[in-house]
1. Looking at structures P, Q, which one was helix-only ellipticity at 222 nm (-39500 (n - 2.57) for each DSSP H run of 4 or more, over all residues; to 500) calculated from, given that it came out as -500?
2. Work out percent of Cα pairs over 16 Å apart, for residues 27-98 alone for each of structures P, Q, then name the structure with the largest result.
3. Going by FRET efficiency 1/(1 + (r/R0)^6) of positions 83 and 115 (r between Cβ atoms, R0 = 25 Å, to 0.05), which of structures P, Q comes out largest?
4. With mean count of other Cβ atoms within 10 Å over residues 19-26 computed per structure, which member of P, Q shows the largest figure?
5. Ranked by relative contact order in percent (Cα under 8 Å, 6 or more apart), which of P, Q sits at the highest value?
6. Output the label of whichever structure in P, Q has the greatest value of Rg/Rh (Cα atoms, Kirkwood Rh).
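We did not get these values from a lab; they are worked out from the coordinates using the rules stated. Keep in mind it's a predicted model, so treat the numbers as computed, not measured. Cβ atoms are built from the backbone, for glycine too; each structure is taken alone.
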Structure P
């Protein structure tokens, strides 16, 4: 059973680690600017750093509670600002943004579970 938690950490963190690199692209910064994000040239790359460090922390299970808080800090504003489906007029785009919003809520819920329970077995945190 201890492998289940490790597999869960790998699958969960993969999203944040792989997506974090996109936060340094001009396209992502421009997309955020279109959502009226303040200082997108600073905040978008910073959000990429939060996602990467939080994901890596959970992946290896090193200071995973802190890493999970980094993901909460990343997910809360991104979810509310970038996936504001209630402001979208086009029904197709509204459905997409609502799906992304709900996906992020579930990711946020899982991050909160990591803040409470930590990384579980087979992690650097458990080796100390």
Structure Q
């Protein structure tokens, strides 16, 4: 199995999955510069230093909420949908996997007791930012 998987539909990235076995030296970013969430990986040797820094105040417009999920424990099935809510495919994620949900729709089934951490842009208002649908 590939350690990085991109789920695509209609020339759009739906999701990027980094499976727990991914390993490489240095730094790699998996998202294009225009994504409102940037997803990268870094592996450095003991003693490597990143120079101290701050980030500049910069106004950004976010038109679409993107989410990154870190599976801390367990197994979860992710169902992917196109922008027009048509079922696309499913993937199973397990402990240590990371996924960026970039576009389209998604749903989850917890296959066993699981823990995950979710990161997305804010401020967030579920009534204005989320559209639920039944398949």
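1. On the way: P: -26000; Q: -500.
The value was obtained from structure Q.
2. Largest calculated value belongs to Q.
3. Details: P: 0.70; Q: 0.25.
Once FRET efficiency 1/(1 + (r/R0)^6) of positions 83 and 115 (r between Cβ atoms, R0 = 25 Å, to 0.05) is tallied for P, Q, the winner is P.
4. P
5. Numbers: P: 29; Q: 26.
Going through P, Q one by one, relative contact order in percent (Cα under 8 Å, 6 or more apart) peaks for structure P.
6. Working: P: 1.02; Q: 0.98.
Ranking P, Q on Rg/Rh (Cα atoms, Kirkwood Rh), first place is P.
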